[in-house]
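Just so you know, all these numbers are worked out from the coordinates, no wet-lab data involved. All values derive from a computational prediction rather than experimental measurement. Cβ atoms are built from the backbone, for glycine too; each structure is taken alone.
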Structure 1
Amino acid sequence: MKTSFRLTLLAAALAVAGCAVGPDYKRPTPDLPVAWKLEAPWRTGAPADAADKGDWWKAFGDAQLDALETRAMADSPTLAIAAARLAQARATVTATSAGLFPSLSLASHDQRFRISANRPLANYASPNFSTVQNDFPLGLSVNYEVDLAGRVSRSVEGAKASAEQSAADLANTRLVVSAELASDWYNLVTLDASLDVLDRSIALQRKALGFVNQRHDLGAGTGLEVAQQQALLDSTLTQVDVQKRQRAQFEHAIAALIGAPAPTFSLPPVKRDLRPPPIPVGVPSDLLQRRPDVASAERAMAAANAQIGVATAAFYPSIFLQPSIGEESRALSTLFNAPSLVWAIGVSATQTLFDAGRTRANVDFAKAGYDATVATYRRTLLTAMQEVEDGITGVASLDRATAQAQVAVASAQRVLDMADARYEGGVATYLDVITAQQSLLTVQLQAAQLAGQRQIVATALVKALGGGWSGGGA
């Protein structure tokens, strides 16, 4: 008993003196530029990854988009999958952390059994007899792994980092789903604006066709003029069918994002004055705190680093403390009597002496996995900076292009008015009117598409920046 007690004290001392092997994780400090390349109107925010991004889409002031986003956040199956994975990761942390504490178990295996009379003799002077008897054991046992090399603590460290990675993945999934929904919505709104332009153009073209037919019937016009106007009308009607098909595709995509069956989901035509809110882009280093995909990549590095320690711990002995205490008797009536007491104090230790390089290969594998996560983190940062630069450039360029398109629409309308007047006055051919109508239709469609693209690029910039911003940004 004294020897076992000393072994127990020795193991406890080793546990206290033990330390986690493997490299300690250090959060990387990437070299980031201090400012974005393009100068554009923006204000500096105060972002943080842990801060609630909120309903960033509300800054766009679109009630229908708000309603769709709310449905997506509640019913999206993609979000449900990410949430379930986070729950699994948190459960893994709890299960892994349990290894830091001893496990207690209470066992009983009551039985009645017969002993063979022909079993090997324990003593040649004492013959064996066949007996039938009862056995009623009841024992409390403890099992505790001494974390000598930090295998358990590194496992817990890795599990916590993986759970934090899953939380960042869930935040990133929310961001991706909400941004994709906003993009699909504004694509649909853009198509509705284009269809409205086409509808108005069709009405004017039909009116013009009637006018040309009247002139032809009176002998003042030619059959060529009628055919030209009819061809223009047919071409415009074809564009309507093409754009309606595109609109249906975006409508179906929205249905899938909000968790609704596409056959039962529909959206009425939408008319919007598209104008994105001011977006504070901050500085490049903000991406480290704002973007959940960057946070996820950084947590993946922490988890991979911990796995190096877990693999390295296999070079050290595994030590388990296994004390137990209980009662055992052949009769239930004497089970809890003093003579029925049984106990044991034990320490087990295992040290691998030769495994043909398996442990070293596992360490090398863990190190290579960590190197892969470092490269992934760097790639994620570079992609983030690219997306923000694209968004800043796109918003600034489309602002100018949209303003110029409105000027072009006004100019094309004046040209059409003058062409109509000249044709009615007999000083121009109808080809001038056809040309002016086509030009007006082209610039009107371009203006509608540019306004929609500006809105879509603005939502992409918000996504690139990591979501909402302090103060709503509006």
Structure 2
Amino acid sequence: MNLLIQSLFIALNLLLTDTKPVEKKKPNVLFLFADDQRSDAIGIYGNPYIQTPTIDQLAREGSRFNNAYVMGGNHGAICMASRAMLFSGKNLYKVFDKLTGQHTMTMQFAEAGYRTFGTGKWHNEKEMFEASFQEANNVYLGGMANHYDLPLRDYGPDGKLGEPTRKGYSTEQFAQAAINFIKDHGARKTDQPFFAYVAFTVPHDPYSPEANYINHYPDGSLPLPGNYLPYHPFQFDHLTVRDENLTGWPRRPEIIQMILSDYYALITHLDGQIAKILNTLKETGQYDNTIIVYAADNGLAVGSHGLLGKQSLYEHSSKVPMIIKGPGVPQDQELDAFAYIHDLYPTLADLAGLPKPQDVDGQSLVPVIQGEIDGVRDALFTSYRNTVRAVRNKRYKLIRYPERDYTQLFDLKMDPLEIHNLAELPEYQDKKSEMFQLMEKWQKSFKDTVALTADVIKPMAYDPDTLKRKPDGWQPEYTLKRYFENQ
């Protein structure tokens, strides 16, 4: 009997010694990136008029940030700088709109054994896309474009992007490329995780929804923004840059409502295509082990403050949606912590169990997501060209226009739409001084050398009747007829 017990003990000991701990399978990453979507253009972010059931459900299954921002841009195409920051993890003043020479987010994941795939818009250097993705399909190199007629590229046998071809409406082409990749990965029955980056070109103008979504929101059915103005009250930069040309001055309420109808239709169509991508993840058994990010590169005015575009530092133009769902992320969590787009690189690396990225400025938001801390920063700085600087804390926001020697101070708790400028009121002078000091501190930390008062002060007044607009080369017939020929 003793011999039997001894033998069993030896066998059990050998079994325990030889058994290695089972490695947890690394999560996949699906990164869904919208173009020019302001943070409140999603139902779950408090908009009762727009239909985004898929994105809303994604947010309910994960955590959403209420104060996520793009840091700014060095020219009118904010998305170039935004995407350079996203992929490098660095702040605006380290990369501006260039990625050459950077160790990108997907490079880091590839080095950790991930299969990397990209589709959609790439508004940085072509060579950096090819260096950052192992596989690619339906890639658009550029910025503004006709959604109906995008030149799309695929990888050739040499791992380089080939010549462009036209295939159909952009949102559907990018979604289908993602679906095909997810199906292929599921069929491989492999333990290798993937990182799929899907960068849509909507709801960026031209505001030309897919044909079945035209009039999805009838003209006049959507309310004007709460901070709608017929004109911006002063000149601070180029008032005819890019998006601003879509309609004339004054911004007629019925035209702004038309723009909103098209803008929301682009987003609702996008929501439907995202549903197809997520359903494919579920059908192939990969949904539960996939970290899913939904974000946008910058916001958009769409009639707020008399503006249409993103070339300002108001909340509507610099704040973006940011939703993260997946393993290790609490469900239906709303977070007020300040976040930048470039925090997503170290955050995803942290969630996936990768080594901490080196030489990045973004900070992992995982401790915030998991409830360990309230935030990774107590204030947030944004900038646009040499013409605008802004800083905000939990309650107040200061916007400074150096070339106009003009300041705005907003109480975001009482005035989230930034309507009432408190900068010249006697009772707010101490707060104004405090916020100026905070701005100077952040400028110094980023090595931003722009003086907060320019040597030459330009006039704020302007004559809207002298502003001239013309359509760009990317506007399809729908947009030309709707916004140029009929106005």
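Miscellaneous remarks
- Origin of the value 27, where relative contact order in percent (Cα under 8 Å, 6 or more apart) was derived from one of 1, 2: 1
- helix-only ellipticity at 222 nm (-39500 (n - 2.57) for each DSSP H run of 4 or more, over all residues; to 500) derived as -8500 - corresponding label from 1, 2: 2
- Label whose coordinates, when distance in nm of label points 7 Å out along Cα→Cβ at positions 281 and 457 is calculated, return 1.1 (choices 1, 2): 1
- Mean projected area of the Cα convex hull in nm², for residues 65-200 alone - highest-scoring structure of 1, 2: 1
- Source structure (of 1, 2) for mean count of other Cβ atoms within 10 Å over residues 25-32, computed value 21.9: 2
- Answer label among 1, 2 for the case where FRET efficiency 1/(1 + (r/R0)^6) of positions 377 and 465 (r between Cβ atoms, R0 = 35 Å, to 0.05), calculated from the coordinates, equals 0.20: 2
- Structures 1, 2, by mean count of other Cβ atoms within 10 Å over residues 89-96: label with the highest value: 2
- For mean count of other Cβ atoms within 10 Å over residues 113-120 computed as 22.4, the structure of 1, 2 it came from: 2
- For distance in nm of label points 7 Å out along Cα→Cβ at positions 177 and 361 computed as 4.2, the structure of 1, 2 it came from: 1
- With Rg and Dmax of the Cα atoms in Å derived as 24.3, 104, matching label from 1, 2: 2
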